[in-house]
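Have a look at these structures, which come just after this line.
Readers should treat all values here as calculations from the given coordinates under stated rules, not as data from a laboratory. Given the structure is predicted, the values throughout are model-derived calculations rather than measurements. Cβ atoms are built from the backbone, for glycine too; each structure is taken alone.
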Structure P
Amino acid sequence: MPHQLNQYDQPIGLDVPGWNGCLRPTGETLTGKYCRLERANPQLHADDLFQAYQAATDERDWTYLSVGPFTDRQEFQRYLQQQSESKDPLHYIVIDRASGKALGTLALMRIDDKNGVVEVGFVIYSPALKHSRIATEAQFLLMSYALDTLGYRRYEWKCDSLNAPSRAAALRLGFQFEGVFRNLVIYKGRTRDTAWFSIINQEWPQLKQAYNAWLSESNFDSQGKQKVSLSQLTAKEHQ
């Protein structure tokens, strides 16, 4: 890592002049071209979300999550009520701007405003949201809010090390793999080794350009098929 030397010729980290910590997220609505992110509200979102999640053919999407699956409407209502009252994690609902429907969630969590570190988690996408421009834009909106608006220095992604789709998603989104923390968590009665990924503020300007290029209308043909993948664009930024 970049460093400097102190008076004893020991390598030490670079100074961070004027650092006074970050702002904490407030749950304000974030709006993009295709979606908006709203603070979780069971009265507004529970019906849409429950219906969207029930469209899955099985429960595999919940295997690596600490919550769910939900098959009972009232149980899901109680769960979403708890999420709406939480400030860390701070839960957001992904709303399709075209239909106005709630299609998934994600959250800012482990919020460390003193050191400028925050994690994205509780990424729970319905079948209608997966592999869509909305799914990627939702990640971009939250990432930009944390790194640009609030001034965080480090944006994390963590998952079960055995969760291959989540690991692939992190890399596609431009996160850097940092390693595996063994026996870190017990959830649903089983142990979890956790894979860690991050984006730091020095990397963000170039990654932001990659996201804007991918989300541009010019990157999609008349059938909505991408011309250049986000993986290609983010890979270039890390070369």
Structure Q
Amino acid sequence: MSDDHLPIGKALPNWQPRLAPSPIVLSGHFCRLEPLHSHHANALFAAFNEAEDGRDWLYLPAGPFADAAAYRDYVQRIAGKNDPLHFAVIDLASQQPVGTLSLMRQTPEHGVVEVGFVTFSPKLQRSPLATEAQFLLMRYVFDALDYRRYEWKCDSLNQRSINAAQRLGFIHEGCFRQAMVYKGRNRDTAWFSIIDADWPLIKAAFVQWLSPQNFDQNGQQIQRLQAIRERLLKDGSLP
């Protein structure tokens, strides 16, 4: 039987493996991402400790931590690793770390990487810094490293993470049932992604949302990120 007429994927004759992510500094208007280091630990623990309870750690494989010493030990174990490559989110106004996130499951031979271990303190949650931190990492992956695919995965019961992924522009791809066991319980994993073809629209929306003109005198957004994305798509007004 000839396979001449069987369907195959789009040819990529000029494809070359990409570079792996590096522990670099990424700067924006509101925040800076820098490689996580043990010297961030005390300030991060204090920021996380402003939460009313430990629910921010519920769907993460680690935490919550009983005290600053336990969190310092955790940071010392994960800092300096290449995969996951953890970053601290630094608030430019206070110059203090207020959260972390990472690039993980790196497969540069395919141009694929996942954002994970997103741990934002109350100082960071629902703020322009939180959105910009995600944008800075995304922009690094697509514009600097020229990757094809950027993934977001979470417990399928973690509605807050699902909402965040969709707000940022990730596309839901499905659910992997019984994908893992963590903290002694099952996890069905929801999969989301942004691919390089999606990036121009998503990037343009981030740039407009993060513009100073999109915030009133109280620092409140004027247009929602999703609304900007929908308008750009409808108008066909990408740069």
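Cα extents along the principal axes in Å, for residues 19-82 alone computed as 47, 25, 23: which structure among P, Q? Going through each structure in turn, the value belongs to P. When distance in nm of label points 7 Å out along Cα→Cβ at positions 123 and 139 is calculated for each of structures P, Q, structure Q gives the greatest result. Computing volume of the Cα convex hull per residue in Å³ across structures P, Q gives 164 for structure Q.
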